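See the structures that follow.
Read the figures in this text as sums done on the coordinates, not as results from a lab. All figures in this text were calculated on a predicted structure; none of them were measured in a lab. Cβ atoms are built from the backbone, for glycine too; each structure is taken alone.
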Structure P
Amino acid sequence: MDLQLHKGSDKISVADAIFARNFNEGLVHQAVVSFLAGARAGTKAQKNRAAVSGGGAKPWRQKGTGRARAGTIRSPIWRSGGQTFAAAPRDHSVKLNKKMYRAAISSILSELVRQDRLKVVEDITVDSAKTKGMVAKLKDLEVSKVLIVTETGDENLYLSARNLHRVEITDVAGMSAVDLVGAENVVMTVGSLRAIEEWLS
């Protein structure tokens, strides 16, 4: 299939397997869940009665004191005792095969093309790290809330967009399914488009 360059008569040919495949909602959901789960730190930790210091000796004898029997002062019902169901560090990651993840990205890109939310430009740069330069660029692209994907990182582009609400800049290596799903519009350079084709093919 062919994609039209924004505000131009030229067209670029792209692979149907990447930009014209059926939308697989279940697979896209798996990719998003896997990405978000992998971003969780999983470092929460609490001490149970075995990990809390002290409590080695029985606080009083078993019978004859009139008090409830107790074996340790670090019981969960005691002040400074251990946590009953203590949280432990864990890995929240959800496994997703590379082939499935790539298929999910292709599915999202195809849907963006069908909904006319993917714009392709020859190149996108700003002269300096000024917000007004990016605002002018977005006005020319006729978008306000957008994910811009470049072939490689551009510091001026990133700095000029960081103060703009819902304008994200990423390169092909940092692009994720969550970025694509959450974007109202996606703008890609021809270079990034070719890099994505090479990655997904």
Structure Q
Amino acid sequence: MIVDQWKEAFLRTVQYYENAGPLRAAALDERLADWTACLTEIVVQTCDSLGWMSAARGNKLHILPVPHSEYLTLDVMAFAPTSSGGWCFPVAVAELENSPDQERIAYSLWKVLCVRSDLRIVFCYRRSFADAPTLVSYLGREVVKALPVADRLSLKGETCVVVGSRNDSATFPYGFFKWWQLDKNTGNFNVM
């Protein structure tokens, strides 16, 4: 599955010394703008490691007819190397939401669900991991289950929510990120 491939590449990329230190420090100090900037770079590097080309803040993409750093106001949009240079669908999209407001996180999830892509990811942050299951349950109930069942079942690709927290900093990055994948049939997110 593409989400498993991406998760493995992400965990490998985030461990590089130049990535791990700044991201871990930003999370522990709750400098969430810095957390987002570091995470953006790591997501782009992860996409690069999979052979994908990415558009993100500070990473302008030139394969589409109109070069941009961000498309559709999505934080990261990645394209397969087979993209011909014309308009094409992304292979992956990611939103990196640093707001503690669950409605902003819900908006980020809704936004990625509106995009045709093989992989949709929402990263968000919680001070304590104990808050993550409640947030993920809220996202399933208020966003996914709000969609008509036929629309939810027709979603192509995979969707996951990744919650970063400062709880298990000793086991960075494994204890730092918790992963949930959407089950389109039930409308629930399951722990990965």
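Once Rg/Rh (Cα atoms, Kirkwood Rh) is calculated for every structure in P, Q, which label goes with the largest value? Looking at the calculated values, the largest one is P.
Between structures P, Q, the greatest calculated value of relative contact order in percent (Cα under 8 Å, 6 or more apart) is seen in P. When semi-axes √(5λ) of the Cα gyration tensor in Å, for residues 9-48 alone is computed across structures P, Q, the figure 41, 13, 6 traces back to P.
Using FRET efficiency 1/(1 + (r/R0)^6) of positions 41 and 153 (r between Cβ atoms, R0 = 35 Å, to 0.05) as the calculated read-out, with 0.90 as its value, let me know the right label among P, Q. Source structure for this number: P.
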